[in-house]
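In structure tokens below, several structures.
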Structure P
Amino acid sequence: MNVLHQVVKAEPVDDRHVMVSFENGAVGIFDCSPYFKDDYWGALRDPAFFGQVRAECGTLCWPNDIDIDPEEIWEDCDLTVKGQM
């Protein structure tokens, strides 16, 4: 059975990284820069917009309904603690 890891806290670290906390206690840094190339996420290139990141509905969200799949965040996050899976 696949476990869906949910983001419960998000804090911008700089203009492309977010400190992410998951429901299982895992904490890590997520690099959003690979998403900057896609038009859907293009607004994230603006540091002021990027800084509006928040944890909502289990994932990273920004204004204008921009979000990232929480499983992509889990898979690509540089986790410092990986908790129970």
Structure Q
Amino acid sequence: MTNEVKGQVMQTIATLLTTAFGLIAALAWNEAIKSLITTFVGKGSDLMGLFIYAIIITIIAVVATLLIARAIPAPEEVQLVKIVE
């Protein structure tokens, strides 16, 4: 294998491992937030707790997406040049 292929394989493995750890963290937060909502809303109102959970997660996802989008610099515009024969 060439060095380029080895580098691509290592980058793919690193991406997969990072994604796996992200999923584990998300599942841990999932349980923590569910427990928090159950504490405040109570066990008897499962449907209400699910809606509150969905709203909280949606707000977090939107805010995180906006912050990430702002942190990444916008790509430079490419000007197209028309070639006249």
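Just so you know, all these numbers are worked out from the coordinates, no wet-lab data involved. Here the structure is a predicted model, which means the values were calculated and not measured. Cβ atoms are built from the backbone, for glycine too; each structure is taken alone.
For which of the structures P, Q does the calculation of helix-only ellipticity at 222 nm (-39500 (n - 2.57) for each DSSP H run of 4 or more, over all residues; to 500) return -2500?
It must be structure P, since only it matches.
Upon calculation of mean count of other Cβ atoms within 10 Å over residues 18-25 from the atomic coordinates, which of the structures P, Q produces 18.6?
Of the structures listed, the value fits P.
Of the structures P, Q, report the one carrying the highest value of distance in nm of label points 7 Å out along Cα→Cβ at positions 10 and 42. Write down the numbers at each step before the final one.
Details: P: 2.0; Q: 5.8.
When distance in nm of label points 7 Å out along Cα→Cβ at positions 10 and 42 is calculated for P, Q, structure Q comes out on top.
Starting from the value 75, 41, 20: which structure in P, Q was Cα extents along the principal axes in Å calculated from?
Q
Work out mean projected area of the Cα convex hull in nm², for residues 26-65 alone for each of structures P, Q, then name the structure with the largest result.
When mean projected area of the Cα convex hull in nm², for residues 26-65 alone is calculated for P, Q, structure P comes out on top.
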